[in-house]
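Novice: So, here come the structures, one by one.
Nothing in this text is a laboratory measurement; each read-out follows from the coordinates by a stated rule. It should be emphasised that the depicted structure is a prediction, and the values quoted were computed from it without experimental measurement. Cβ atoms are built from the backbone, for glycine too; each structure is taken alone.
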Structure P
Amino acid sequence: MLSRADGRKCPTCSGKMEHLSGQKFGHERPNAATIEHINPRKLGGSNETWNLIVRCNLCNRASGHMMNEWLQRHKHNPPWNEKKRMINYLWLEVHDTFTAQELYPELFASFWDKRNSMSTQEVRV
């Protein structure tokens, strides 16, 4: 999956991704291609290929931070209707950002704010 993503656009931000074969990296490589669970394991997602997508490191991390804050607000035990809402949003976040922004403006704004703050921090490093 990762090698095929080299040079392709991130499905969320359209940034050009790079495959870093065999290299370890962290926040300093925002455009590195990473595998993300569309429905996170914390919400019952699996490692099946239909639940995985390649995204840039920055979008992957921002989405994870946004979801972790959401989980903390729900004391790591969200009610089913909220869990279903988050799963629907996360699917749209990687497949249709326009619709994600339209249907879930507060979740999308939280994700985008996280992404922008992480991007700004990386420039300062």
Structure Q
Amino acid sequence: MPGSQQPVVRHRDDVAAVDCPCGQSTRIITAADAASMSLHVTEMVDGEAHLHELADEMYYIIEGEGYVELDGDTHPVRAGSGVYIPAGVTHRGWGGFTAVVIVDPPFDPDDEILVGRRA
């Protein structure tokens, strides 16, 4: 129901980073917070190609530079770049950059599909 969510304030330092196909992700606001989207900060060095069948993602690069690959097309990114990744697009990032990642609907580990391992 709209308006039923509670506000959430959480600092990145209060959340442990976890390994993910992109690198290391600090999942600051998640589905466990009953939020309508997720907020992560992810450090990307040598990501594995993967996709999400249900979720769209937006990256905002806050530091560093590198590349994102979207359905086989490679794009350079650097601090200040924004990237929109619709559901179903195979993607990965590499090179050494940190991105704020918005996931809508909230990130679900069951919707993270490594390319080549799809059932």
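Novice: Comparing relative contact order in percent (Cα under 8 Å, 6 or more apart) across P, Q, which structure shows the greatest value?
Specialist: Q
Novice: Quick one: Kirkwood radius over Cα pairs in Å came out at 14.5 when computed from one of P, Q, so which one is it?
Specialist: Q
Novice: One of P, Q was used to compute helix-only ellipticity at 222 nm (-39500 (n - 2.57) for each DSSP H run of 4 or more, over all residues; to 500), and the answer was -16000. Which one was it?
Specialist: So the calculation was done on P.
Novice: Continuing with the same structure: Once distance in nm of label points 7 Å out along Cα→Cβ at positions 44 and 92 is calculated for every structure in P, Q, which label goes with the largest value?
Specialist: The maximum falls on structure P.
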